[in-house]
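Have a look at these structures, which come just after this line.
What follows draws every value from the coordinates through simple rules; no lab data is involved. Everything numeric in this text was worked out from a predicted model, so none of it was measured. Cβ atoms are built from the backbone, for glycine too; each structure is taken alone.
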Structure I
Amino acid sequence: MTTGRADTSQVSAALKRLVEAASGEGLATAAMAGGLVFEAKAKGNIVRYDFIDTGATLNSTQARSSGGSGDSAEVQVGPTTEYAIYGELGVGQPPKPFMREAFDGGKGEAMAAVANELKGQVGR
């Protein structure tokens, strides 16, 4: 007869995988998965707003790991061109809030990407 209970070694192993996934490199990888969602949405918005002159803002818009250690991870997403903020906020032109809309519209999808990455790591 099966009771459906996991023995303590299975539970312990699952908890260990969870802790490993939610720290260090595993957490950084999961955070980057969320950052890549925002990157894709921001680039789509740049194209949609036709905020392309040389392509520098589009090409410089990236998700970049920006630190963290142990139980934290940071990812910055955005362009590196100096003038991108003027387009975003509409200084001297109509606003083209490509980053704001990427973050507002992508929160749920980014959280799902982070969760899926962590789930995948725990399942390995």
Structure II
Amino acid sequence: MPKFPVTEKKEKELLLEMETLGIKESDIEEHFIRCSGHGGQKINKTSTGVYLKHIPTGIEIKYTKERSQGLNRFFARRLLVEKIKEKTGIISKKLQEIQKIRKKKSKKKSKYKKGGISSSLSDIILE
């Protein structure tokens, strides 16, 4: 029986990552909290938000974006895995993508500074 309301593939990937990093369910303190935002009265009465604390590292995660408690539990654990990877220095796919985008942006900035469009525009304005 699935633990989270996601596909089996996604659940297995998460559990495998948790296992490789040495994250045990017994090391995670989990509380359910009330969310705020859209949803009216229902959202004020149900505790769909998730608060996780990884006891060995002290990392705390609060996730309240989804309306479903099961999805919030899944995404909170995924976020916890990302934070632990970041703390241990393991570069995840998400971090690699962020670094790639930053590199592209810095190349564009340096291209404009070297005398591309910005210098020609400043010449026009000065005249």
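For which of the structures I, II does the calculation of FRET efficiency 1/(1 + (r/R0)^6) of positions 50 and 106 (r between Cβ atoms, R0 = 30 Å, to 0.05) return 0.25? Let's see the in-between values first.
On the way: I: 0.90; II: 0.25.
Considering all the candidates, the number was obtained from II.
Assuming -18000 is helix-only ellipticity at 222 nm (-39500 (n - 2.57) for each DSSP H run of 4 or more, over all residues; to 500) as calculated from a single structure, say which of I, II it is. List each step's numbers first, then the result.
Working: I: -20000; II: -18000.
Going label by label, the one that fits is II.
I, II: which one has distance in nm of label points 7 Å out along Cα→Cβ at positions 10 and 58, as calculated, at 5.2? If you can, show how the numbers build up before the last one.
Details: I: 5.2; II: 3.3.
This value belongs to structure I.
Just checking, which of I, II has the largest value of Rg/Rh (Cα atoms, Kirkwood Rh)? Don't skip to the end; give the middle numbers.
Working: I: 1.18; II: 1.22.
When Rg/Rh (Cα atoms, Kirkwood Rh) is calculated for I, II, structure II comes out on top.
If relative contact order in percent (Cα under 8 Å, 6 or more apart) is computed to be 34, which of I, II is the source? Mind showing how you got there, number by number?
On the way: I: 34; II: 17.
Derived from I, not from the others.
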When you work out distance in nm of label points 7 Å out along Cα→Cβ at positions 18 and 74 for each of the structures I, II, which one comes out largest?
-> I
